[in-house]
Structure I
Amino acid sequence: MSQVPDHYFNQSAVIPVRKHNGRLEVLLISSRKRKRWVIPKGVKEPELSGPDSAAKEALEEAGIEGDVRPDALGTYRYDKWGGTCTVDVYLMFVAEVHDEWEERYRDREWVDVATAVERLQEPDLKKIVGRVPQMLASKHAAE
């Protein structure tokens, strides 16, 4: 078992969304080994806020930039490095998609919410992604 710093177990992620032809889409990226679909996620940088750290991961892993909402939509956990990682998930409204980015070996694909939920593996993350349309609708109603 490798020794990793404690802060590695605190992670942040974004659910990247856009409106395209009147429908809500989520950007999924392939995992490092390209075996499954994931969202941009990584170790929360100790010197950054959760949303800023998640935005940094989105740029590195997916080549996207945009508005990351300040409040986490939810949290999920998974096992790695002999411990349990806790991931705070933020919503990102994508404003820019770059053609060149750091981890461009990853595939990326815009899909509807139902397809995103189908492709993701972590049950708690599936629930968070599945709630995004309702959260956006209720937020809109409040404005």
Structure II
Amino acid sequence: MSKSPAPNSVLQPPGWPQPKGFANGIRARGEMVFVGGMIGQDERGRLAEGFVAQTKQALANIAAVLAQAGASPQHIVRLTWYVRDMDEYLANPQALGAAYREIMGRYFPAMAVVEVSRLVEAEARVEIEATAVLPQ
């Protein structure tokens, strides 16, 4: 079985420090897939308990939507995280990183994290949207 071509390439300006957990930029060519904001609810509408668990479920939801397009997390070129509390996001990087890697692997797209005062679902701690590109 032949390997499929790399879905994208990381853009790293010379001399810049290597970012941890994200890429400065991604170059991609192909069919775009946009995933709306996903929260940490399972398919029955139950919200996971706590920030890390909600993040893991939100990422799993993104992966499930991508699968409908024949894509995987490695096709993601950009993630935007909306968090209710930046301190909560920063509080446990080991557990958050482990949850991320369980769903996304060791693939780190371009990413932004924004603190917001409220999400539509009042008990949600995080909402994540994704843009993916399937190579042609």
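Out of I, II, choose the structure whose coordinates give mean count of other Cβ atoms within 10 Å over residues 37-44 equal to 16.2 when calculated. Of the options listed, only II reproduces it.
If we compute distance in nm of label points 7 Å out along Cα→Cβ at positions 77 and 109 for structures I, II, which one ends up with the highest value? Walk me through the numbers on the way to the answer.
Numbers: I: 3.2; II: 1.0.
If we compare distance in nm of label points 7 Å out along Cα→Cβ at positions 77 and 109 over I, II, the biggest value is for I.
Taking 1.5 as the value of distance in nm of label points 7 Å out along Cα→Cβ at positions 101 and 125 derived from one of the structures shown (I, II), identify that structure.
Working: I: 1.5; II: 2.0.
It was calculated from structure I.
When relative contact order in percent (Cα under 8 Å, 6 or more apart) is calculated for each of the structures I, II, the largest result comes from II.
I, II: which one has FRET efficiency 1/(1 + (r/R0)^6) of positions 21 and 85 (r between Cβ atoms, R0 = 41 Å, to 0.05), as calculated, at 0.70? Considering all the candidates, the number was obtained from I.
All of the numbers you see were taken from the coordinates with simple rules; none came from a lab. Worth saying up front: this structure is predicted, and the values here are computed from it rather than measured. Cβ atoms are built from the backbone, for glycine too; each structure is taken alone.
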